[in-house]
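What follows is a set of structures for review.
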Structure 1
Amino acid sequence: MKKVAILGSTGSVGKQTLDVIEKFPDQFKVIGLSCHKNTDLIKKQIEKFKPEWVAIEDVSAYQLIKDWINSSNDQIKVIQGPQGLSEIANQKLDLLIVATVGTIALPPTVEAIKNGTPIGLACKELLVSAGNIIMPLCKKHGTPLIPIDSEHAAIQQCKEKQNEAEIKKIILTASGGPFLGKTKKELETISIQDALNHPKWKMGSKISIDSSTLMNKGLEVIEAHHLFGIDYSNIEVIVHPQSIIHGAIEWADGSITAQLALPDMRIPIQAALTHPHRLKTAWPKLSFSELKLLEFQEADLLSFPLLSFAYKIGKEGGLLPAVMNAANEAAVSLFLNKKISFLDIPKLVMTHTLNVKNEKNPSLETIIEIDKETKQKIYEQY
């Protein structure tokens with residue numbers, strides 16, 4: 001039985017991870033859960049999965065959960081703040097699922113890697129900000145890093161047991177988000193609800209907004225560069241509205257291997273949980289006889305400039321990807337709080353990132369500090 005902990009268990013990926021685990025009660029034991037402040041949901045998760053450890057970031061939510069657990073005489077250990085994530089990451093685990101938003105899970109993920117604990121990574125921001133630190137650490141300690149993003153999970157499956165030297169390029173597909181085909185002029189009046197209304201995927205608010213600006217795909221390009229050691233010139237993004245092909249590899253001989261599945265995050269989540277094996281499930285299956293049309297087109301970089309900007313910053317490397325990631329996180333938060341418009345997001349991200357002096361080989365501490373500093377500077381402007 002695999003011992004699993006989930007950082008970010010009340011988020012979209014965290015909830016779906018527990019959905020998968022619930023289907024295989026004889027395969028997995030939940031050791032730890034964490035959330036920011038969703039006390040109602042974390043209570044239900046605690047009652048159902050009975051973890052040994054719970055980490056709560058928000059102070060008030062922590063006290064509420066701690067008092068609730070003490071009143072029930074449960075022996076669950078509850079810890080507040082980032083140190084709670086680290087405490088969970090340092091337990092004897094067979095898999096640590098990292099499904100938080102932003103870079104809060106960066107220190108515990110590094111600790112788990114040093115402990116040799118396999119990582120199921122659903123938080124692309126960690127590799128965007130600190131891929132040059134995380135990937136060498138994984139190699140040094142022999143720690144598996146299993147991608148959960150559907151695109152990277154697809155590439156991982158396509159290249160398994162193949163000669164990586166024969167890869168010509170990798171292809172990441174993008175649904176195009178809710179505004180596929182819209183001009184820059186039409187994007188001027190976009191509402192929050194419009195941006196959250198993704199046509200294919202059920203996701204959290206932050207990643208939904210990132211998908212609508214195509215920043216999500218830009219972050220995935222940088223993640224793919226670090227995960228697979230592929231040069232940016234050999235990473236292609238193609239818009240595929242049906243979201244059936246999740247990723248593909250073009251080989252040296254011109255042939256292409258692709259991974260197909262319905263747009264359901266439980267599929268890549270289960271692949272990470274059961275890796276290197278596959279278990280039969282009751283999820284809806286893809287039927288070729290029911291496929292009517294698969295479309296592909298280039299991304300509109302004029303209306304959605306953050307995709308090409310992410311390529312540029314990824315190539316620059318150093319500290320700038322962390323700055324871009326933090327600036328984007330702040331910009332999305334401002335948009336969701338009705339303080340800036342939709343088109344202000346790329347303006348803010350690009351302007352702030354380009355005003356920061358790069359540092360080629362930043363330490364983990366420097367990356368964490370620039371993340372906080374960037375967000376603070378942006379929030380102070382509004």
Structure 2
Amino acid sequence: MTGLRIAVLANLKDNAPEIPGASSDVWDDLDSMTTINHILDALRAGGHTAEFFEASIAPEFDLSGQLRSFQPDLCFNIAEGHWGDGREAQIPSLLEMLRIPYTGSGVLSLALALDKPMTKRVLSYHNLPTPEFQVFGQWDGAIDDDLLNETGELRFPMFVKPSREGTGIGVHAKSVVHSVSELRTAVRSLQKKYQQPILAERFISGREVTVGVLGNLKKTSARRLNERTPPHVMPEELTLFPAMEINTESYPTEGGIYTNRVKVELVHDFYWTCPAKLTAEMDEQLKMLTAAVFRVMGCYDVARVDFRIDDEGQPFILEINPLPGLNSEYSDLCIEARAMGWTYEQLINGIVDCAAVRYHLRNDVSVEQPH
């Protein structure tokens with residue numbers, strides 16, 4: 001079985017442009033060369049020829065020219081981008097213009113998923129459970145009536161975060177607000193720091209759980225795509241990894257939140273349980289919801305869906321990440337794959353196999369299911 005020529009595309013923190021006056025966490029969602037080397041090693045172990053290219057069209061990187069020279073069969077895309085509302089969709093747009101296949105979701109899905117409010121609107125349309133929310137373009141904008149009680153105060157605590165960031169950027173212990181005054185102060189601070197609309201959603205006090213998914217839906221499985229009723233049958237084409245729970249109580253300074261600090265500074269003291277200790281019914285429900293979100297967002301190959309389970313056992317979808325972290329040591333998806341008995345090489349090459357079949361590059365592979 002002949003291997004593929006694969007270009008690994010990512011944005012390294014070391015190559016990030018300097019932005020005068022930018023917040024210290026501005027590039028926290030970019031990758032390290034350690035992660036890239038792990039991916040390259042995994043791909044080469046899978047029989048592929050693989051090289052890394054910085055995902056930038058800046059003259060010193062010239063991605064378009066580099067790809068023309070390398071002539072890949074497939075790009076392994078984990079590029080986060082640097083600028084713009086749809087920055088995670090920019091490299092896929094370039095690849096589609098060059099007619100080069102790539103792993104992962106397409107342009108529209110990546111742009112939608114980066115915008116958390118747009119994701120929530122899609123979920124709400126399909127009657128998938130997500131917390132009530134409002135988007136603030138201005139910090140002093142009117143607050144929706146259904147978020148206020150009869151005295152004009154917040155009906156429940158709200159969780160405030162930037163609309164278009166990953167890796168918990170802008171999320172900290174004070175992201176939970178309990179009054180209109182606190183809400184406006186938090187929104188104003190985040191708008192000043194991140195220069196984008198701010199999402200405020202009902203804070204779900206409870207367990208933080210995430211579920212990874214690998215695979216692609218056949219057309220017969222996606223036939224309900226335009227219907228508003230969520231599916232009640234698990235698609236056989238998808239591999240749903242064991243649910244992972246973040247042990248937020250292990251971080252007393254973070255207020256019970258999976259913060260940017262936990263994801264970046266405390267990552268080597270990461271406390272989690274995988275598989276999460278869930279009832280069989282809850283585990284099945286989370287997997288069905290993960291498959292439903294993957295479907296209605298039009299994702300391909302791989303993703304991870306984040307949940308909160310409230311104190312009454314009701315799961316709420318927070319967001320979907322179609323470019324989940326792939327650090328072999330501590331990234332959520334990699335931890336889930338290990339819990340299922342997969343090696344890192346099986347996970348990375350499984351993503352490639354999904355894309356290769358989808359693009360008809362190979363029809364002699366299937367995602368390996370370890371025993």
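When helix-only ellipticity at 222 nm (-39500 (n - 2.57) for each DSSP H run of 4 or more, over all residues; to 500) is calculated, the result is -9000; to which of the structures 1, 2 does this value belong? Value -9000 for helix-only ellipticity at 222 nm (-39500 (n - 2.57) for each DSSP H run of 4 or more, over all residues; to 500) corresponds to 2 out of 1, 2.
Can you say which of 1, 2 returns 1.04 when Cα Rg over 2.2 N^0.38 Å, for residues 28-131 alone is computed?
On the way: 1: 1.04; 2: 1.23.
Checking each candidate, the match is 1.
Comparing relative contact order in percent (Cα under 8 Å, 6 or more apart) across structures 1, 2, the highest figure is found for 2.
Among the shown structures 1, 2, from which was the value 0.80 of FRET efficiency 1/(1 + (r/R0)^6) of positions 12 and 292 (r between Cβ atoms, R0 = 35 Å, to 0.05) calculated?
On the way: 1: 0.80; 2: 0.55.
Computed on structure 1.
Each value in this text was obtained by applying a stated rule to the coordinates, not by laboratory testing. Computed from a prediction, not measured in an experiment: that's the story for all the values here. Cβ atoms are built from the backbone, for glycine too; each structure is taken alone.
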